[in-house]
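Right after this note come the structures.
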Structure 1
Amino acid sequence: MKLIWPTIEYDKSIQAYRREFLESGDSMDGSSSLPEFDNTQDWLKRIEACKMPETTPHLLVPATQYIYVRETDNKVVGMIQIRHYFNDYLEKYGGHIGYSTAPSERRKGYASQMLARVLPECVDLGIDRVLITCDQDNEGSKRTILSNGGVFESAVYEPESKVYVERYWIDLSK
């Protein structure tokens, strides 16, 4: 498995990942709005723009995007994004990290592996205390966060989605 910056080399696998989510109706968290892009090159431009505060689109924050690729078949099995700092929404509901695993690849440990691999990147960005959130009914995501040292803080109601969101912190300063 490798955690890498997305490139056009993975175009077919990125679009297959996108299609799988669109067909399943699942949420594609941590994907830099991939559902909005049927063209990988346009998505890659968006990701590049989000690297620096001066080029990040309005209402977003600078972020680092990764894809998690199974090396045996070059399949994108997951995506994970680090938000470099908070806006009001992220501070309350979204957190520093968003991630998703392809519906066909769940329950194989990929999300936990991805999260473990990206946490050192947070330290490199100067984030020593990471907030990760998940919907209250998302048992898989809870297990992923807890397996990486997450400590439950609280649950808050997110009115737009009409769900309770659980907030967990991972202390990386140790």
Structure 2
Amino acid sequence: MRVLRRSDYRVVKWKNGLGETAEIAIHPANADLTNFEWRVSMASVATGGPFSEFPAIDRHLAILSGDGISLALGNQAPITLTQDTPPLAFPGDVSAAAELLGGKVTDLNAMARRGLGYKPSMTRIDLDGETTIEKTTRFLLIHCATGATDALGAGDTLILDQNEKSPATLRGVAGLYVITF
């Protein structure tokens, strides 16, 4: 089990060059935006605009702070995402553009390359007490969006990699995002 503090995250430019993201974790560790198997990042979005396209990638997106976004995917009607809506799964090779519903937002983004056997998911847990999260996939990440647990402060992430079998038990009051690959 490894805990990454918010100060550990690497800041990188968006693939489309229109902003920056805090890269929480990438696999394999020496990968970049062209050859990762999976990636988790957190971005500050100050203006609306197009998302970077990621061919053969499945994405999950959640709003961590701010009023939210209206996300247009391909020719579909826009989808509203806020802190209160569940994370949205969508293909990274479909054109996507966001309009802010108010001011700046911070989002959490999880991506996995198709065809490598990963089953990506992202769910939110509102913790008030104790929870045990079983690792049922190769990788388990728990991101603390708000509040704190005994192991994580706001913005920190816990990772159980493919060699670790034990569940993660956390205590506290926090908004957690559980990401699996």
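Quick notes on this one:
- Taking distance in nm of label points 7 Å out along Cα→Cβ at positions 117 and 149 as the measure, the highest value among 1, 2 is held by 2.
- When distance in nm of label points 7 Å out along Cα→Cβ at positions 133 and 165 is computed for each of 1, 2, the one that comes out at 0.2 is 1.
- Structures 1, 2, by mean count of other Cβ atoms within 10 Å over residues 37-44: label with the highest value: 2
- Test item: FRET efficiency 1/(1 + (r/R0)^6) of positions 109 and 157 (r between Cβ atoms, R0 = 30 Å, to 0.05) calculated as 1.00, pick one of 1, 2: 2
- Computing helix-only ellipticity at 222 nm (-39500 (n - 2.57) for each DSSP H run of 4 or more, over all residues; to 500) across structures 1, 2 gives -8500 for structure 1.
- Entry that produces 3.7 once distance in nm of label points 7 Å out along Cα→Cβ at positions 29 and 85 is calculated, selected from 1, 2: 2
- Which entry (1, 2) yields the derived value 18 for relative contact order in percent (Cα under 8 Å, 6 or more apart): 1
Rule-based calculations on the coordinates, nothing more; no lab input. Given the structure is predicted, the values throughout are model-derived calculations rather than measurements. Cβ atoms are built from the backbone, for glycine too; each structure is taken alone.
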